[in-house]
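The structures come next, written out as structure tokens.
Since every read-out is calculated from the coordinates, none of them should be taken as a lab result. Given the structure is predicted, the values throughout are model-derived calculations rather than measurements. Cβ atoms are built from the backbone, for glycine too; each structure is taken alone.
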Structure P
Amino acid sequence: MEVFELLEKYNIKVADYKVVKTIEEAKEFAKKIGYPVVIKVWDKRISHKTDVGGVILDIWSERMLETSFNYIKEKFGNVKVLVQKQIQKGIELYAGGKRDKTFGSLVLLGLGGVYVEVFKDITTRLCPVSEEMVKDMINDLESRKIILGYRGEKVDIDSLVNIVVNLCRLIENEKIKEIDINPIKASKDGCVVVDARVVK
């Protein structure tokens, strides 16, 4: 099961996507969901797609899509390509989890995107977690002011809480070693997963 399918199984919302093989499939799906879109190399051997030039953002037209698609194919060979709706709004958050031999299942939450490894603003709890426990996790973060509302911008907290609670269920129920969801695009309109990886 692909990582996005695994998330959807636990009612964790993922930005509209489709894995395609041909440019015709890519064009058809992009037209259906509307531009802008993102394309990513879709290969299990490549976990950090951005680091190897396997992610292209801000594709606003069919012509740009064709150029980007051809670039991915030339760079990585006969791989599948993921076409995904580009989510414009929201701050980038991180959620993850892992199985620890000593403590059991752990869930993590923090600031996401490129800032995960820069600021290391992450908090951890043992699974399972309640809604109140997730809210406590949010309050533990240095970035809580951004999440709870800064200059009128605020995150749909219920949506974020839902992701973390369901992620705990996933970690406990599925045979995985760890999972990273980064980024989650979080805004007042809800929280949507943009990228994720799983280690089984």
Structure Q
Amino acid sequence: MPARIRGLLMCGGIASRFGSDKLCAMVDGEPLVAHSVRNLLAGLGNALAVIPPGAGRLHGVLESAGCEILETIDCARGLGSSIAAGVAASASADGWVVALGDMPFIRPLTIAAVAARLEKGARIAAPIHAAVRGHPVGFGRALKASLLALDGDDGAKALLKRHHDVLETFIVDDPGVTQDVDVPADLKQAREARRET
């Protein structure tokens, strides 16, 4: 039986720098987060979005895109807490690919490559583009307890630092792995970068 790798899409941020609901901002005729969902589904075959309660518009976009949804108050405590909630909700998985809702340009092939490394036994796997480690980051089942222990807004940075010796990186020709959207200008820059590749 093949490994069951779960895709977790982190959608719990407040987008204070963007000035509006960035995950629902339109990109090429669709909400930004719909692109993130589609890429995760195409690369992995499943996607579970972690969102705060009461995010009605976001919930509707995710549902329409075919994403499973976990609403949790843990989002208010930060990214680390959101990751822990997503892992707890999919505790039987053999590994997790943690993606960010505000990174809509990651290619499905890159996501599939992260999952493939987990299936081959990697404890942590991540792509590199232009000498920069990007997203998504994959975690094997051996790190389940550490993922469940995450809290606050630190995400998995401390976990990656602590387990740097087992981090498997691989080079990709995919600028999307480092292109997150924090302010409206990021969308323009990302589109321009995509045209150049």
Note: mean projected area of the Cα convex hull in nm² at 11.4, derived from one of structures P, Q, originates from structure P
Supply the structure label, taken from P, Q, corresponding to distance in nm of label points 7 Å out along Cα→Cβ at positions 39 and 63 with the calculated value 1.6.
P
